[in-house]
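Got some structures for you, see below.
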Structure P
Amino acid sequence: MNILMLAPHPFYQARGTPIAADLVLKVLSERGETIDVIAFPEGSDVHYPNVTLYRTPAFKFIQNIRPGFSWKKVVCDLFLLFQAIRLAKSNRYDLIHAGEEAVFIALIIKKLFGIPYIYDMDSSLVQQIFDKYPRLEFLKAILQPCEGFAVHNAKAVIAVCQSLALEVQQHKPNKVVVIPDISLLNYHADSTTA
């Protein structure tokens, strides 16, 4: 299977979402899948069989990209979108694996090229924005349906907990699978990570 993985974060870095993405890549590589990954410019390269890592452009004014919503992530996401469209045009992907806000990029690619996507959902993006910027709560009526549309159009949603799986049911997803986060206390980047 040819997979396009959209990783809208610095990769690889030893922190939550990049560690989870690294574990997914490791498993898919071991299964013999071919994966193209698009990630942000920061982070260490990873080296797994059948995995090609692409990065969005690096700019001096965009450094130290932190988790959560930020203007830096928005800029990088735009370049991730352009690169994803370019790769989808020139490659035959069977599936897109999208994490975080990249689900909206996956939705665009699905509409343009008919490639199905899986939404790897750690949390509600809309709730993250409102938690960080409570003054934006007035946008709820616009943002919640957008998130719901992305959930509904996914081939499957991978939720990290049962409560998130129950929350997304309001959007009538095709399928929801709960894969809880694992403890990272004993996790060390494999020697294939450079």
Structure Q
Amino acid sequence: MDFSTLDTELLIWINQSWGHPWLDTLFSWLSAKLSFSFPLIAIVCLYFGLRFGHDGWKFSAIFILFIVFSDGFGNLLKHLFDQARPCLELANQLRGLGGASFGACEESSTGMPSNHALNFFAAFTFLSLLIPKKAWIVFLFTIAFSVGVSRIYLAAHFPSQVIAGILFGAMIGSTAGSLMIRRWEFLKNIQSRLKISGAVY
């Protein structure tokens, strides 16, 4: 069995065999930008701004710019790889929400890597460098990983495209986060205060 066959079979197994109305609702919500991603970004920014004042609001602005950058980088990679999404190749084999038929997407729709996975893992890795409490790191990882799984469940991306997004996101988050923390004193101050308190609350 070659890799592309395994990739396809794993996608179909998750999309078809996991099918359940509750998971339809959960994974649709996790994949939605307006009702999940944007509110989550707002919560993170409000937390840092309200807790750390001027330094926190500076971090919030940087965090938003960082997400914009990672999203743009993901779109650039999509054009470079120019790899089709599942809806172009497997539309007649995929399960839509509620068991509905899955419509084919436009030929211009590229899927490598998954921007959802890339953005969430970039943000997770970046935040994990600032937040020392392991329970919160596990919580943030669980959110990022669940978003990645949602893209496979909804057949928006092949598993390989989600894994690529995870790897690229982790690379961007760890590189940018470590450089920023080393060079910007206000980020060191935030990190130190979180280490002293031992928590994020």
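A few notes on this one:
- Set P, Q, criterion distance in nm of label points 7 Å out along Cα→Cβ at positions 26 and 170: the highest-scoring structure is P.
- For helix-only ellipticity at 222 nm (-39500 (n - 2.57) for each DSSP H run of 4 or more, over all residues; to 500) computed as -24000, the structure of P, Q it came from: Q
- Comparison of P, Q by distance in nm of label points 7 Å out along Cα→Cβ at positions 18 and 138 - largest value held by: P
- Test item: semi-axes √(5λ) of the Cα gyration tensor in Å calculated as 24, 19, 18, pick one of P, Q: P
- Calculated for structures P, Q, distance in nm of label points 7 Å out along Cα→Cβ at positions 74 and 98 is largest in Q.
- Which of P, Q leads on distance in nm of label points 7 Å out along Cα→Cβ at positions 130 and 146, largest value: Q
- FRET efficiency 1/(1 + (r/R0)^6) of positions 10 and 50 (r between Cβ atoms, R0 = 41 Å, to 0.05) - structure with the largest value, from P, Q: P
- For relative contact order in percent (Cα under 8 Å, 6 or more apart) computed as 19, the structure of P, Q it came from: P
- Looking across P, Q, the calculation of FRET efficiency 1/(1 + (r/R0)^6) of positions 90 and 154 (r between Cβ atoms, R0 = 25 Å, to 0.05) that yields 1.00 traces back to Q.
Rule-based calculations on the coordinates, nothing more; no lab input. As the structure is a prediction and not an experimental result, all values here were calculated from the model. Cβ atoms are built from the backbone, for glycine too; each structure is taken alone.
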